[in-house]
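Bear in mind that the values in this text are calculations on the coordinates, not laboratory data. In this text the structure is predicted, and so the values were computed from the model without any measurement. Cβ atoms are built from the backbone, for glycine too; each structure is taken alone.
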Structure P
């Protein structure tokens, strides 16, 4: 099996020999692996702050960071590792997917039947 491209703007540290979709002529066909911690609405801010601090400390551990990078995770800069930044990211992703579902945000890719 041969990988055609990484579905990200840049090459992955986990697979540096595979070009990005931008490099192969499909700019904007992005899909990345990410994770976030979510809590129920109404969770006290001090609890959210403690959970966030624990998550940031965990990601800063060199062994854990290396494992995440090996699996293809992109670890955002520290200033983006906040509940507020996660909220902005989620809202932006929802808007992008809504536009795609409405047919307003396409990258001009058409599926082709497999030829054997």
Structure Q
């Protein structure tokens, strides 16, 4: 739900002239580019998730990850009007933290 909210509201913030003011014909390009550059962050999050699960436990790791994602979603409006580098940095960090609960080793067993 947090990821869906982030992706859906980001389109409205990109189009809003008070925030990023991206032209309507460029919104798809900018949104796709943001998702493209966020992929390495998700890969890093998955890579280190198992280590953090072993080090801190599942509850603490998932709790810190979701709390960090919430803080990053709240920080998106403050990155305006700079898509480069601030919005990209927030998007990469969001995907890195959001990949941690998704790569929970027990989620495949319970879903």
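Who wins on FRET efficiency 1/(1 + (r/R0)^6) of positions 33 and 57 (r between Cβ atoms, R0 = 25 Å, to 0.05) among P, Q, i.e. which is largest?
With respect to FRET efficiency 1/(1 + (r/R0)^6) of positions 33 and 57 (r between Cβ atoms, R0 = 25 Å, to 0.05), the highest-scoring structure among P, Q is P.
Work out the source of 0.60 here, i.e. which of P, Q gives that when FRET efficiency 1/(1 + (r/R0)^6) of positions 1 and 97 (r between Cβ atoms, R0 = 30 Å, to 0.05) is computed.
For FRET efficiency 1/(1 + (r/R0)^6) of positions 1 and 97 (r between Cβ atoms, R0 = 30 Å, to 0.05), the value 0.60 is produced by structure P.
If helix-only ellipticity at 222 nm (-39500 (n - 2.57) for each DSSP H run of 4 or more, over all residues; to 500) is computed to be -12500, which of P, Q is the source?
P
If Kirkwood radius over Cα pairs in Å is computed to be 16.9, which of P, Q is the source?
P
Which one of P, Q has distance in nm of label points 7 Å out along Cα→Cβ at positions 17 and 41, as calculated from the coordinates, equal to 5.0?
Source structure: P.
Using relative contact order in percent (Cα under 8 Å, 6 or more apart), single out the structure from P, Q with the greatest value.
The structure with the largest value is Q.
Once distance in nm of label points 7 Å out along Cα→Cβ at positions 9 and 25 is calculated for every structure in P, Q, which label goes with the largest value?
Result for distance in nm of label points 7 Å out along Cα→Cβ at positions 9 and 25 over P, Q: largest is Q.
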